Structure I
């Protein structure tokens, strides 16, 4: 198909219509896209559940009796810091493998098939966790389960960002964070319910609950449409059009499916002109090197801002002296507030830029971490409750700002042709950094290792300060931009702090004119 001025004209008309679209009209026009994206994103409930589950099980007496060893100094059975790190990092190592596989599989076979295959593997691998006779097999189970979790991490933000217009994009991508928090809430609730059991079901029930999600999601995804962007990248315009029609409502007479397909084609051709390749190596070439650095950085700072303490919340509080039952109750309150925070972030993102939210969130987290560390020196009997309250506030701040906006940023700032692979690289870096974070946290909190208690917060306040500095200088503002506009902003090397003020028209000239475009500062 000849990509001439007519294509550019149709693409511009669709882009203008998309940017002028109100939230209410977008919801009415794309109800099916919202449903399918939410269903696919719900796969992350399982990962949020299990990774939080491990941190909570370390506070379980029966789990420690089964998989730990008796500690003379602690006077009870405990899982050593080394094995805690092995369990947590086993899952992370599996996720890195799953991410790399999913990046290739989703490019070749699509997001839907990749997710369906990963769900089948998930159902199989949960058996290893459930029947694990010792901690060694439990580690193997975590590695295996990490493979489909890694695929879910890669596919969910890519699919959510491609099936909806600009105005819906932040809601669908940040819903992924909501799924994480829902999983963490269920983990705390199940642990609280089973923690008092005097037998092996105290930890087997929490593992078995993981079978609840994959089957209904799997049945639903059999009927899900593929992303129209994926079809365009594979040169199948008719399939892309059919997919877009399945994602939208037929009741809007003003929606022009051909113009929207033209916009997707134009953006794809624009990116092909800027750079031809779609391999992992291309993520580190030319203008995409900066985009990869930013997307990787956004996910790295998410691990270094002290967020790891949320996953170890119940364990953190028990190590600081709180009764396990009370710590699980507070953990449920923490995650419930996290759900409220994520919902609140949708309201915030419709009015405030992503960069502003991200930076402000890190500043608040830094202050809270310093406060928690300082409270550790208090001799008051109720200081542990004050620490618990501050960590709950930390969770709310994180899920109101940094947590959800991260998913919006990584899906918007990567190019559409390299989106799956850029997200894979970023999430793999995230998981690799989490290996370091988990080892440090386990040794910092374990009574058989460094036993820092609440003073651990000081260490993460330092890494949070470094993260805040990076965000200020390197993170651009993508709010309200089409993918074509973002392509041109990166192509013209606009600095991160000027993204919001710079005006771009990627449709002003034909693609064969070297993708030239004018850029001016907004008055």
Structure II
């Protein structure tokens, strides 16, 4: 009787709603209610916040207003024209094949001409990052090695077993440097972006296979490399970004924990991060991974081949590698501080179970069973051989020596910059990146002023900043002092009129931060990329 009474409390309102309704009306109301409930549930349970979705929708609608659309088009065209003007300064382009092939000496002369374009003195140490080592003897070695292996392809291990052996040795040597267990494994890739993408792919597929996750997300700091966002776009993963602690510029681990949910396939820590060169608390992140049974990836693409040698070079460094319980993968670029030719990186895993999910295997193709370890099918055996040769050339002690010189120089530059008034250093740099900001003037003015002296630095946003990534070239006599003295003199010049706005290209970069509709900034970026493919036809 009591149960019947309780049922009537539920069924009574339903009966009253449907009283006197035709069958088709009952079906329509029921269907609408169910679909509406499902829609509301999905709306409230999306990883992206309702605010973000409404904000994006608002700007999409605003861009459809004719007056707004015309204004945006005008601005984009102006930006595009400026990029095209910059690209056209390099002269005419060859747009059709020559009827007869050029002689080798002609080709080599053209290569020299093309490589002489641009005005930055990168060999002398005037740029931030980009090229991490340059030595004629090493260039000669890798050129010979690459030439010998230039037509090899590890896609065919039966034809080129020696290249596959070299790749396996590069992976194993790198895993040893990062204190990998006996089960540690990995592959070489074409760069940090592919290494990161492979980790994301592995954990997406692992999460789907083992945990049944169909709407994957990754939790990472706002300072994590944008390659994670790029990978997420390719692989259908949502990026749940976490703010940093303002003082330390490290990821806020407590907020990282709050961002974790049942769809989280991986946690990310940087060692160090790109913007500020500071290192996240890998131990704390790994503890979260263990607590929630989530894989933890350490991105050491930028400084990996420094941090593994820093202790031996006399510099303490917090735990960051496979010795930390909970770390399941590490990405490290050999073509940065490993000093190998470009197009070389390593992705490592603590266990084969993760690497297996990185692979792509097709078993039903008429062309045969096809398996590929990375994004590419065919891969450049020459790069693998050149990477192997470079690592063998330096050896452990050689890398310790270069690491000491680079970190010594970085610490010196940092200490001297901290003595200059009106600027500040973001956080405490862990390796070779030193980020500079100012509360007294637009920091992009300093970047522009240094650019006029031949320096090329990297620009940061949210908040505005610039950084220098110290390489082996900066360890040359006098380069560090010249940089510090140039910063000091230009800051003094700027402080004569600190309110003066920045001009030129850096003004565009500064203004871009203030544009609330980031889709428009994206259009500007597409124009810049387009300009790299802009050609002016060669005429007779």
Structure III
């Protein structure tokens, strides 16, 4: 005999609760501040260092906003055309940006002076990023080229030309500055190696790629194109691990939270969604008044900033509790000192091997395993202990085992009362109606000879009969209403067709296309 299989309780879909911890956390990003810029906002980028100011690119300028006052503290307007993709260096002291003429410029944040200019692109540059080695800058353009620049000499040290359409997103790996990742409107994501001066991996997203992100550790990358997110395993040769589509329109922007455990997406469908990267389920969603072009979270998870196509900039702030700051400081201290918890904690890229734990059977499963059907039924019917879904699952199991009659035979009115009350309560519920009818039929077949001998059972059976008559009457009224609506729809459809025929020109009626 094989191992006993536990009862499978059917899980019906539930409406997401607004009171779960995840929702409560994201709802703390409140009191949005709306600022109107001169044009659409294609790029928002936070400084990696405190106080985490952020650069907003719009029209022909880049504005550095203060994370404390939420007002522009610096404005860089040294562009001859529309500016794109302003981003900070890793120390927060320099900013690099491209523009629609193909120019790439490096600015000092404090003085706003132009420090370096790179001129070899011939079309708009939508991607500019600093390498973590602080001596290279990545740029990608609509001229289909990707260039890596040497900052001191202002010369391009690598030129990648394998893309066949506009290159609109890219990054340099934080783990290995020799690796560059780009996404293009030719629907591909490419990994480039500066040491080989060529492409070492190509992944086909299946739609024009708008944004990419690399996970910490560099083992995986997520790409956004059309309404779909795809997660690629770089260590597995570019295998697609997940494909997620929760937006209705094109996803335009991606970012991680401070711990990289949540992925935030912005889309043209006016929504910003938050995903749990463990299972890629949406844990929160926010609707905005216009299509979202850019979204960014501050490194300390205190600010959520969104840029829209109509020029609106939305800034939401979360008040960080002192306990959260203290916990983070304590964790950082442990990591610095190399304490025991540093070596035992689980990291994102770790594989955790656990021994399989023996799962204990529920009490009703234990009774079923011993073929004690009556005791199993009594166990699930105990008041306030089990949900209706568990009772329904057990009754179905008894019917499949041909043990329902065994379970309900030989009972007195006291032991039958919980079962009949369950039937009364759920006979009108669509999920359980058919099952309750089958159990009621079995109950009547067994106990009809003794009906009238127990006042308790007689009262319960009258209530059950009244509930059934009430449901039948309701179904009749519903059928009449549906028939009346069908008649009204049929008449309105016929009248509209007749009016179209009378108003149509004679030449249109005679057109062969209508035949």
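Values in this text are rule-based calculations from the coordinates and carry no lab data. Predicted model, so just to flag it, every value in this text is computed and none were measured. Cβ atoms are built from the backbone, for glycine too; each structure is taken alone.
Once distance in nm of label points 7 Å out along Cα→Cβ at positions 210 and 450 is calculated for all of I, II, III, which comes out largest?
Values: I: 2.8; II: 4.3; III: 6.9.
Going through I, II, III one by one, distance in nm of label points 7 Å out along Cα→Cβ at positions 210 and 450 peaks for structure III.
Of structures I, II, III, which gives 0.95 when FRET efficiency 1/(1 + (r/R0)^6) of positions 130 and 306 (r between Cβ atoms, R0 = 25 Å, to 0.05) is computed from the coordinates? Mind dumping the intermediate values first?
Working: I: 0.15; II: 0.95; III: 0.60.
Computing FRET efficiency 1/(1 + (r/R0)^6) of positions 130 and 306 (r between Cβ atoms, R0 = 25 Å, to 0.05) on every structure in I, II, III gives 0.95 only for II.
23 is what came out when relative contact order in percent (Cα under 8 Å, 6 or more apart) was calculated for one structure; which of I, II, III is it? Walk me through the intermediate numbers first.
Working: I: 23; II: 19; III: 9.
For relative contact order in percent (Cα under 8 Å, 6 or more apart), the value 23 is produced by structure I.
Computing distance in nm of label points 7 Å out along Cα→Cβ at positions 114 and 442 gives 3.7 for which of I, II, III?
Details: I: 2.9; II: 3.7; III: 8.5.
It must be structure II, since only it matches.
From I, II, III, which structure was helix-only ellipticity at 222 nm (-39500 (n - 2.57) for each DSSP H run of 4 or more, over all residues; to 500) = -16000 calculated on?
Going label by label, the one that fits is II.
As an exercise: Rg and Dmax of the Cα atoms in Å, calculated from one structure in I, II, III, equals 23.4, 78. Which structure is it? Let's see the in-between values first.
Numbers: I: 23.4, 78; II: 27.6, 101; III: 32.7, 103.
Only one of I, II, III returns 23.4, 78 for Rg and Dmax of the Cα atoms in Å, namely I.
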